[in-house]
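Undergrad: Some structures to go through are shown next.
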Structure P
Amino acid sequence: MLNIIVEPTLLLGIMFALFMIFLYSLRFFNPLLATDWDAFLSALGLVYSIIIIIHGWRLDPILLFSQVLLAFLTFFFCWISIRQREIIKRLTDQL
């Protein structure tokens, strides 16, 4: 039985899944910035988001807060990594 209830965990799971799809689609839009690790990370992120969507109703508030922090840390580190790849690409193009 699947209990998918409309609450903050559903929003967190959908937001995380969309970000992981964006990370994977970077491979098609800008292949010079994409690495093989992006595909691995996006697959793990999609599994994580499916688990949060299906079983998120069982989280108490402090566990939900820890999952939100984990998701924002993942967003931040992916964004920093992509920015650094872009800066390195620009520097190597100038040489």
Structure Q
Amino acid sequence: MDNQHQKIQGYRELSQQEIDLMNRIKDHAEKTANLLKEVYTLRRQEQDANLPPLTPKQFKESVRCLSVAKTKLQTGQMWFVRAVALPDSF
């Protein structure tokens, strides 16, 4: 749907340069998400194979750190996009 943002309160018309920039930011976010998945997969494989052995405490801490990182990175990406989009809504 063309110009659907115009139907949503608080959004403004974006220039092509801004649209391109936001798409690059979103592409970067997907690469970051893939890295998070890669680390989680590695930890699962290590845990399943016990090579190198991680204690249950280490594994739990690694997963917790990944969860915190994911949340913080999602928040950062949201602010990154808002810096370009500049919505006038809360």
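Undergrad: P, Q: which one has helix-only ellipticity at 222 nm (-39500 (n - 2.57) for each DSSP H run of 4 or more, over all residues; to 500), as calculated, at -26000?
TA: Answer for the origin of the read-out: Q.
Undergrad: Now a separate question. Can you say which of P, Q returns 10.6 when mean count of other Cβ atoms within 10 Å over residues 12-19 is computed?
TA: For mean count of other Cβ atoms within 10 Å over residues 12-19, the value 10.6 is produced by structure Q.
Undergrad: Any idea which of P, Q comes out highest on distance in nm of label points 7 Å out along Cα→Cβ at positions 52 and 76?
TA: By distance in nm of label points 7 Å out along Cα→Cβ at positions 52 and 76, the leading structure of P, Q is Q.
Undergrad: P(r) over Cα pairs in 5 Å bins from 0, in percent was computed and gave 3, 12, 16, 16, 13, 10, 9, 7, 6, 5, 3; which structure, P, Q, did it come from?
TA: Of the options listed, only Q reproduces it.
Undergrad: To test your reading of the models, identify which of P, Q gives 38 for relative contact order in percent (Cα under 8 Å, 6 or more apart) when calculated.
TA: Answer by label: P.
Just so you know, all these numbers are worked out from the coordinates, no wet-lab data involved. Predicted model, so just to flag it, every value in this text is computed and none were measured. Cβ atoms are built from the backbone, for glycine too; each structure is taken alone.
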